[in-house]
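Quick note: the coordinates plus some simple rules give every number you see, no bench work behind them. For clarity, every value in this text was computed on a predicted model and none was experimentally measured. Cβ atoms are built from the backbone, for glycine too; each structure is taken alone.
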Structure P
Amino acid sequence: MQMENFAPIMFVGLVFVMLIGFPVAFSLAALGLASGFFAIEMGWFPAAFLGNLPISIFSILSNDLLLAIPFFTFMGTILEKCGLAEDMLDAMGQLFGPIKGGLGYSVIIVGFILGAITGTVAGQVIAMALISLPVMLRYGYDTRYATGVLAASGTITQLVPPSLVLVVLADQLGRPVGDMYKGAWGPSLMQIAMFAIYTYALGVFKPHYVPGVPLEARTLNGWPLWRKCLKGIIPSAVLIFTVLGSMGGLPFQDHAIATPTEAGAMGVVGALILAAIHKRLSVKLLWDAMQGTMRLTAMVVFILIGSRVFSLVFQGVDGAKWVEHLLSGLPGGQVGFLIVVNIFVFFLAFFLDFFEIAFIIIPMLAPVADKMGIDLIWFGVLLCVNLQTSFMHPPFGFALFYLRGIADTMFKEKRIAEPIKTNDIYMGSIPWVIMQIMLVVIVIFVPQSVTAFLDKPVVVDVNSVVLEAAPPMDDAPAPDANANAPAADVRTSDDPMKDLPGSGDKK
């Protein structure tokens, strides 16, 4: 066997181990080690090459940026359990309920706000379904619309800053988190607008799908109702602006004053304050939040270690060159590359969590995109838009599983009159998945949807999808795009494995 034929065999093995159902981190590490021993036996690289593995793994565990993951997870878990969702959905439902589609609008708005402060799809979908689904069905909302809007509004948290997905993608792509957040604002707002337009269209053409709630169903009116709305919105907005503003992640913001890790720590303090305001702060809440954070962080670390073992051996057998030749030779140039990559990621998301895709697949794609002249911030936001569909599309969308379980529980507890069929949940998700796919297409062919909020002038070639900074008027060399970035966002590592796919260099 020739070495150039072994890289595609490893890639096929990678797909296989990700689909067999055994924990990916351990399967990936086993595949990498087995492939490494085989490569040594074949004489493709010396045994000393694997000696770089401990150094490479240590570079991951000492990566300061990844410390933001437990902070943002802890913040989201606290906010998920502090009663904020219940109060906001009740207030928004009473405010918008009397108009056609009003309960749908309230779910979309609250989903957007919660997505910007919690970052957890599971908690968000479950909390909103428990509160809103019985109310929507009681007042005659179409079952498929009700389940679809709840699932879609829960998954928007994957895209809305400060999304945990964007933190991970920024690390894997080697770009500042603040710039990733700025780039994500445009698609986030467009996604919310698309959801709202779809709801409005149903109210016009199929009003019986989204009827208004009778005015007499309100328990609050006037200033008391507005006060309850503002009680949830204002503290949430303060927390959002504090976390994002400190990282330079707000639109048109020039400078950051804190690293993502420091911003995450401030977010935890803000979440504790919000929990105290809602009188939900307790030892049990803190313990549950710490357990959830520990489990997620441990999973991320093991996936990182497994992916590093695989990528080290894959690099050793020239796998990166094979991927580059395979993808750069696609017809259609950059647009062809983007279409193929997004289709591949879309179908891979049927089976894999976004962490697994980010740590295993993205390191293979990023070098190719960079060499083809595609801006990596824009590329990362595009992939994030794509990855949010992983929670929505049948048959393995986790948001649909959450809704299935919640619907059964509510029927057993007599909170809904009739059981909800699995077919209705799946069929209800399809319009929302189509809207998410439409957003992927818009981001590909209208790059300004991402670059509009970045703090540098951008020239966009729509035909080739190349993004580059505009040169100064005096024709001097363009300034470094990261010149104003905080020190924590600059990749300055002496890691000897820094050129490997997926290397987590120190920030």
Structure Q
Amino acid sequence: MKTNLLPEFLVERDERRCIRCKVCVNQCTYETHSYDEEDDVICSKDENCVNCQRCVTFCPTHAITIRKNPNVNTENANWTVAAIRDLKKQAETGGVLLTGMGCDKPNLTYWDRLLLNASQVTNPSIDPLREPMEIRTYLGAKPDELEMEMENGSILLKTKLAPQLRLNTPILFSAMSYGAISLNVHEALARAATKCGTYFNTGEGGLDKRLYKYGDHAIVQVASGRFGVHPDYLNAGAAVEIKIGQGAKPGIGGHLPGEKVTPDVARTRMIPTGTDALSPAPQHDIYSIEDLRQLIYALKEATNYTKSISVKIAAVHNSAAIASGMVRAGADIIALDGVRGSTGAAPKIIRDNVGIPIELVIAQVDQRLRAEGIRNKASIIAAGGIRSSGDVIKAIALGADAVYIGTAALVAVGCTVCQRCYTGKCPWGIATNDPWIAKRVNSDIATERLVNLLRGWSLEIKDMMGGMGINAIESLRGNRLALRGVGLTDTELKILGVKMAGA
């Protein structure tokens, strides 16, 4: 069928600058550029361009410009260009529209409508350059009280503590599976987590044997497909996470296309090479909190009660009640993933219309667990669109213990959020298993960039804490008095548990 779709982007080439070096031809994995030897010109297929900016970045003479196609339908507030484009695509394909990364709707972000309440004269600020600032965080169940005794002049702790994850910074790398991202990127996340004293999450694709040496800083995930799950894998990690749902696609399962299942990925996931890796929507052994409790304690038993057990759910309207049940079922960590959470592939209609913002859910879960007197029984990790250290500190003030970052980490490595992860042709070598493309990510350089990101965010967190007159992140956790809302309704302020700016 002949397409009625106009190219979304236009490739403009300055012929006076173009030296026919063919860098753009070699760099574009979508075959946008091609060289015509007879006429000695480089041609571009606008319809193939996804605006990844790879050719623009690597053009030695800056001869290429990518711009949005101005030839679009008449402006209409309801029938937007994106809505019309999606309709035409489905009329031509008859299939589900896929997309990558997170929801890009502008009205679902609350971080920008929350401000930190700084200290002034009556509560002096603290200089983080000259005063100690504690951002170390421990994830796991805490006892109701501690029993101690003196022995030879020293205080000894008699209370046996549950397994804890020690984080030098309250930031972890979110679940991204080997297969969805390349091994080079997986290794960079593992190495950066190890260097920074934090953790990376393996995602639902298992852990390649070559990365077991980073297991002390790995959270190994158990998802509905059970890909790569075996005793050695469970015991290789520092903690185990049961994945019930994720923010980009609540209520549906996962899918890694067969073309991304290379021999190495197949070996790690324990499936045949080239076959689609399909995770069922539900975990077929979990249909109640009682069922979840059985799996939690089965995993604790399998790891000899030495690992914290996390349970990850998508942010939905009754997350607070679900979280309460999860804590009572024995979960040590609750991971909450909001509507802006990213993914390698999801139906666009699901990503943009299912789930709720993470800010609302953090506040509700924290308040519910406090009201029930069980907040100390589990830590909370928040995820879903964390873009900066400002978002991190606001999440903690709302009630989180720490945050997961996914897209931010990939952007640090080189991602330009072109949202075509599901094609397996990522021009930056991130969301691909094509060996020729994947080697574009140098694991050493990617590790350095991730370490720099966490270092920079950690310094900024200390700066913001100092400006608030707080010297320990423990004093900020769930302290919603440290936040003020701007442009929020009374209902939104009540749900978030924060006051209006000026109040």
Structure R
Amino acid sequence: MQMSRRECLNRLALGLGGIALADLLGRDAAAATVPLSPSSLSADLPHFAPKAKRIIYLFQSGGPSQLDLYDYKPLLNQRHGEQLPDSVRGGQRLTGMSGNQSSIPIAGSPFKFSQYGRSGAWFSDLLPHTAKIADDLCIIRSMHTESINHGPGVTFMQTGSQIPGRPSFGAWLDYGLGSANQNLPSFVVLITKDKKGQPLMSHLWGAGFLPAKHQGVRFRSGADPVLYLNNPAGVSPENRRLALDRLRELHEHQFAGTPDAEISARIANYEMAFNLQTSVPEVTDLSGEPAHVVDSYGPDARTPGTFAANCLLARRLAERGVKFIQLYHQDWDHHGGLPGGIKRECQQTDQPAAALVADLKARGMLDDTLVVWGGEFGRTNYCQGQMTATNFGRDHHPRCFSLWMAGGGVKPGVTYGETDDYGYNITKDPVHIHDLHATLLHLFGIDHERLTYKFQGRRYRLTDVFGKVVPGLLA
């Protein structure tokens, strides 16, 4: 007679082999018996004193053009329309979108650049609000990646791997440090509504091979921020509580016979959902926010689901102990029509992002709240497609792009890394995605080489087998 795996384990537990088996199962049981408990690693973490308690990641999906925002290159305007020298390109592969062009003319930026703050950081006139907080920012001009297409690029930036299936950054952080809030998820995802662009898949905020409780919870705009959270018609909160109590008793009875961590994870999810029924309406209700605060985030702040409203909501979530708040804003993929397209995106994001930093600073939260702004790669210094006097596009460029951070222990008022005069190659202080992840974990008091999870016989980590902390980014 064939036995199922569960029957086999139960029978083994009755024999001498059950001594060893009970020890193995007991380890899972000890880590899973208390619903909503912090991660099993949290007792050993942080590895050293953290500077950041929470992170708000403003991810700009599509690859914003650094050459039209942060990385001022007057030579491109001087040589506008000329062919990119082969010595600069260095044989780099091009995407299929511009690889077959007979001509790759240099495209200067049509936007005016100026220096701001004591730091003298360069910003284009597309970013008047961000320019005002120049001395709070740590701008990295020397980010680079191997990814040249959006799917692998976004996945790499979010999970440390170009291949879907690995845990996201937020999941790793929750796994390592646990939750500081019993009424809200530790990892929340907000996506700007009604945006076009490359699709955003749930694996970007997934738990991968980590326990499912560490995945991000998406909050949507509208009456139901979390799907299937509200009670059905005719079911009162009291009845729901009674039903959950009885269900918990059944699960605990099942757990006593079969110590499976997934059973306790299920109990924890039910309890979290019950708590969310009260906490989510409270945190998403902006009616109590002072008018001047809402206005500081821009004209879209009162429209749920906009980037401005999500930035304000991110601050409210951070105040309530949510550790990782991930915002996604799409439509930065300007292969054509770049002057109009990038202007539109900056109008939607510049004021809210700057207001978020200023708001956190005014509340005394910026010191231990890390804010990150950036995309998956940059854009080329040459034109993709036809270039006219008023219009052009830029292709994907992984060799160098810009990103900024603020608060949470990063060095303010600095610009780190340099690119050549053509904005095509890095000439000083390169920062790889793995280096960025190692540095972000360091700010949370985590040694990236020691935060691991064993899966299929191998110990994995966010930074794979690479990455180094960048001291020049630390305050």
Worksheet item: A value of 19.8 was computed for mean count of other Cβ atoms within 10 Å over residues 105-112; which of P, Q, R is the source structure?
Response: R
Worksheet item: Of the structures labelled P, Q, R, which one yields 24.4, 83 when Rg and Dmax of the Cα atoms in Å is computed from its coordinates?
Response: R
Discussion item. I have 1.1 for distance in nm of label points 7 Å out along Cα→Cβ at positions 49 and 65, calculated from one of the structures P, Q, R. Which structure is it?
Written reply: Q
